[in-house]
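K.L.:
Below, each structure is written out as structure tokens.
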Structure P
Amino acid sequence: MFFERQIYPELKRHLKVRQITVITGMRQTGKTTLLKRLLEDIKSENKLYLDLERLDHREIFQEKNYDLVLKALESLGLKLDKKIYLAIDEIQMFSNLPSVMKYLYDHHDIKFIVTGSSSYYLKNLFSESLSGRKRIFELFPLTFGEFLIFKQQLFKSSNFLTAPFLSSEYERLKGYYEEYISFGGFPDVVLAKTKKEKVALANDILSSYFNIDVETLADFHKSAELHNLLKLLAVRAGGKVDYSKLSSMSGLSRITVKNYVEFLEKTYVIHRLPVLAKRPDREIAKAQKIYLCDTGILNILVEASGGVQFENAVFNQLRQSGKLQYYALKTGREIDFILDGAVALECKETPTSQNLRDLENLARIAGIKKIKLIGRHKSPKFDNFLWGGMIK
């Protein structure tokens, strides 16, 4: 069964555009499923799917004469006198592919729809050779709204910033939201039936990242060092990145730590959240907060507290809603998230009226008028908050 992702309508619209459609993101987020579905939705019969993890499919693009590549595609049933739709999976498996695609794109009527590991772009091959000829779509683990679709649960999509707390919706969906916080949003993990299966699949996703992306595609081959650093970062989820301290604890040089962190971010395993700095004299202008791509992966790496899991889950829910930053004073007081520079959002597992007053005061200092507490659990005597499960 195909479950539609939020990004799918935009991908489908882009099929009508001449540019190359590139779907990128961490492994196991559903890129191949989307690619095959897009190909199915194309009405033309002049289309072909190739998986570059297959040696015979990689060999097609190894010809130095690119016209012979076209002949090989013709032998697989494509008609060269008509528009061609060519779907290519795992393009990072063949480093010269951008050059081949550029030639075919410039000289023939071919619509490329491709997927690739984000680490592939670290070498800048794809960016430089196909400048202006592509559009990149990033695919992340499921939002909570997508999670509910995969669970075949009905829900009303609305502006979460104005949605009131509804006890009935909370009671209906709280079990699903707790599952989302604990195990994350990788599609296969979501569809797994038991906790044991979910944990095993999350472990497999993390292992495949190190065994394939790191070992095969990175310029460094010390995956044990990277894995240890990732665990140190996971311990600090929701906290600020201190490169000097990470260097001291890992035994790696500060520059190596920064390079590894950049790699982890560009391969979608972590994300660094910048600070909102309107008053640099009172704010921490350079420190960035760290979040994991998925709470299931976070929980595989470390035993995170409930509050850390909740905040990390909310980050992953919010990241596609707009520009995210956080706000902090040198005193240590901070606001978890600032959305589009205009809305202050604070996570509390069980929010209270005092939490709201504290947020109002800090938002006033930050010069932000709109505020919202985000809660995980129902509060016995307070309902002026946004339940996290409403962020779809």
Structure Q
Amino acid sequence: MRILFLTQWFQPESFFKGLPFARALKNKGHELEVLTGFPNYPGGKIYPGYKVQLYKKEMMDGITVHRVPLYPSHDKSALRRIINYLSFSLSAFLMGPWLIKKPDVIYVYNLVTLGPAAYLLRLLYGAKVIIDVQDLWPQSVADSGMLENKIVLNILNGFCNRVYNKADLLTVLSPGFKNHLAGRKIDERKIHVIYNWCNESAIGNTNMKAVCEDNESKKLTVLYAGAMGVVQGLDSVLECAKMCMDNMPDVRFTLIGEGADRKRLERLAAEMSLRNVTFLPRRPIEKMAEIYDKADVLLVHLKDYPLFRITIPSKTQAYLYMGKPIVIAVHGDAAALVEEAGAGIVCTPDQPSAMMEAIKKLYEAGPQTRQRMGRAGHDYYMRRLSFDKGADQFESLMSAMVKQ
């Protein structure tokens, strides 16, 4: 097969369904091309070594990568975020037909704004379109606070449904996503659940010995690693840290990552005089293994929006893979994975006291129990969620599409 990746984000941006996924399909004997933008996520600033220009062609691991212009932005401004999405969508629509070779399959990563470009290329080349749905628009847009106008949201809802209905096939990251789309009268027969994996090759092989903690140490490090935006609701984590500082002084919190809310959170932590909280800058995913290894507990938190009950934050898979116990303050599908794996404790989101109680349970459980939880999570990941399993599922779906 000839496969086109149509995605606004690609390496060197740390997207787990970017270069490693493309390379895996290439290694299975398929031809790959990528149509993407200039790297600027998550900070909204163009990466060193790049600049926005009319066109740039790269070769990455033998895969041709076409970069077309976009407006770089990833802050709280709804207008700038919209321009960011639409600018790449327009560039892909106008320039894509002149740049790519005839594909058999067009793999669209997530953004419904890429629908027009994908369907133009399908019209020109007779390719099949598969959309990998990672965010449910317009619900995710509304929950982020980026857009609140009900008329505009209704228009966006109609556009999204049209894009989803026109796709040859949709993949979703959870059973809840599938049920939601079916409820929007999207043909359930073309919706397939493929759980996300983490970027195993970038993180590196987990060393299960690293899970073994110092039995003599009473300190417990809780790590949150990922985006720091409004929807992550990290105020609750800081409130929990305040409670722990007063009641469990051996518990430390490390928050690593970037996002539109980070500066405010740092100011808030300073105002609260949180001596047990450390903020670290975002690091390349290749450097994250050493950070994970130093943690005793890994934390997931999202605000308690209905949409998040059917989503699975990408850090969940990375945490399971790393073999450390998890405190997951999310309801629904993500919590179900952690519970089924026996990999940690579920608590109610937006409730700092519930989070503190979950951390207290792990603190009092001791290193050996935490080690067993971590190992159970890693084993579950390898059986159900691994990169190899997911890549095989995508290849099977793509091959079946082409044969129809």
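Every number in this text was worked out from the coordinates using simple rules, so none of it is lab data. Here the structure is a predicted model, which is why all the values come from computation and not from measurement. Cβ atoms are built from the backbone, for glycine too; each structure is taken alone.
K.L.:
To which of P, Q does the computed value 2.7 (distance in nm of label points 7 Å out along Cα→Cβ at positions 90 and 154) belong?
P.N.:
Among P, Q, the structure yielding 2.7 for distance in nm of label points 7 Å out along Cα→Cβ at positions 90 and 154 is Q.
K.L.:
Which one of P, Q has volume of the Cα convex hull per residue in Å³, for residues 194-241 alone, as calculated from the coordinates, equal to 91?
P.N.:
Going through each structure in turn, the value belongs to P.
K.L.:
One of P, Q was used to compute log10 I(q)/I(0) by the Debye sum over Cα atoms at q = 0.08, 0.09, 0.12 Å⁻¹, and the answer was -0.43, -0.55, -0.98. Which one was it?
P.N.:
Going through each structure in turn, the value belongs to Q.
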